1. One of 1, 2 was used to compute relative contact order in percent (Cα under 8 Å, 6 or more apart), and the answer was 31. Which one was it?
2. With distance in nm of label points 7 Å out along Cα→Cβ at positions 12 and 76 derived from the coordinates and found to be 0.6, which of 1, 2 does the value describe?
3. -25000 is what came out when helix-only ellipticity at 222 nm (-39500 (n - 2.57) for each DSSP H run of 4 or more, over all residues; to 500) was calculated for one structure; which of 1, 2 is it?
4. Which structure, out of 1, 2, was Rg and Dmax of the Cα atoms in Å calculated from, if the result is 12.5, 35?
Structure 1
Amino acid sequence: MKVAQKGRNLLLRTMASSIPAHFIDTALFTTLAFGGIWGAEEIVGNVLSEGILASVYELAAFPLTYLAVRSWKMREKIDVYDEGIRYSPF
């Protein structure tokens, strides 16, 4: 995404990776930790509420993330673009 967007839209890139990760992580943990104790409705409710809360927090904390990334890039004087790399295992 960074290459396709020429380094712009950090918010879009961070949220596009974080939101699915929040829901997947919460779904795995909640199912493993509470499966058999909670019903499916409670598990789904927890996954949705925790995923939304984590995503809202990520969005609220984004200005700090942006400042940290910008500061780091300026300090290191480097901005890496993975051009010409294939990540497909096939």
Structure 2
Amino acid sequence: MSGYRISGEKPFILDVRGPDEFGQMRLGIGETLMPLGALRKRIKELPENKNREIICYCKISLRGYEAQLVLESNGWKNVKIMEGGIMAWPYPREK
């Protein structure tokens, strides 16, 4: 996840956990916090380019999957989830 894609853009990393969870542990790779419950209200804060890669995650994947469905239903075409969420992240995390 650290490299640029062929387009030259880094993926947009979307953390859909709550603020308390984010405060306790985060990846620290430039992710954007947008809790799942606020996603529809804050949809205009996402990349305008509907082809830009967006990677959604939460604690274990369920909310990340729900976020993927919301984004795809709003026209984003390159949305992925980070399987296993932050708990499966194999690299050091910020605490």
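1. Numbers: 1: 35; 2: 31.
Answer for the origin of the read-out: 2.
2. The correct label is 2.
3. Values: 1: -25000; 2: -5500.
Clearly, the read-out refers to 1.
4. Values: 1: 17.4, 52; 2: 12.5, 35.
The correct label is 2.
Read-outs throughout are calculated quantities, based only on the coordinates presented, and are distinct from any laboratory measurement. Everything quoted here is computed from the prediction, not taken from an experiment. Cβ atoms are built from the backbone, for glycine too; each structure is taken alone.
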